[in-house]
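Structures are listed in the sections that come next.
No lab work stands behind these numbers, since they all come straight from the coordinates. None of the values given here were measured: they were computed from a predicted structure. Cβ atoms are built from the backbone, for glycine too; each structure is taken alone.
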Structure I
């Protein structure tokens, strides 16, 4: 897919993390922002820690509460090794960013999603803030491929 030509300069790509948010806050944020689909980019979307964002529960809640579609794209998550090395402080955030960007370049995520799937989509992971989270890196990757894309962290 050639994403270099963006016919809609108002393409918005949201990001959100669910940690430190209750269900009311989480679903209200998505609904008020006008999110059309959530793209779950977590490595593990079935963890007991995920609460209301666990796998099929999330798909159901998104549709029932806010008429939002759900897509699971683990290809947009870091490898277990990169994530574990960062969590165990074997690598720094700078190392993590470099390794994850290399991984994205290898995986070519622009071939996984269409421009219309990305517009008003929201990249989901667990981190409460986007600054040290792979969802920011994924959003920035797509912005590099789609001139005029706007990123909004919820």
Structure II
């Protein structure tokens, strides 16, 4: 767990410190809604998301995506990341706040609109959650971000 938290802190710090590159800020909508920040690193980019799951939970994810192909205004990307979060869980004693952590992968495509500083993406983010020993496949999302 200590290594996991160190990795998460490193991903978060790396995304925050590398401020000399272009950035994008917007929404990622799929299973829940996420506020999304991307930081361009040349042939890769770091992505940080703060997501809400209904009214009962939240999570933070950090992903390091590699640009695996480009075709005109399209970029195709994939990469690994981490996720941590919490949600209310109802058991026999009532509601309990449960924390969760996991690893994620991301595979997607993004189009950058040339006439406006906007990018639109569609990606898939499977995750393995340590606390549940569960693999989640259902996180297909549409992202809309303002590039600056």
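Looking at structures I, II, which one was helix-only ellipticity at 222 nm (-39500 (n - 2.57) for each DSSP H run of 4 or more, over all residues; to 500) calculated from, given that it came out as -12000?
Among I, II, the structure yielding -12000 for helix-only ellipticity at 222 nm (-39500 (n - 2.57) for each DSSP H run of 4 or more, over all residues; to 500) is I.
Matching task: 2.0 is the computed value of distance in nm of label points 7 Å out along Cα→Cβ at positions 34 and 66. Pick the structure from I, II.
Working: I: 1.4; II: 2.0.
Only structure II yields this read-out.
2.3 is what came out when distance in nm of label points 7 Å out along Cα→Cβ at positions 42 and 90 was calculated for one structure; which of I, II is it?
On the way: I: 2.3; II: 5.2.
Of the options listed, only I reproduces it.
Given 48 as the derived value for relative contact order in percent (Cα under 8 Å, 6 or more apart), which of the supplied structures I, II does it correspond to?
Details: I: 48; II: 19.
It must be structure I, since only it matches.
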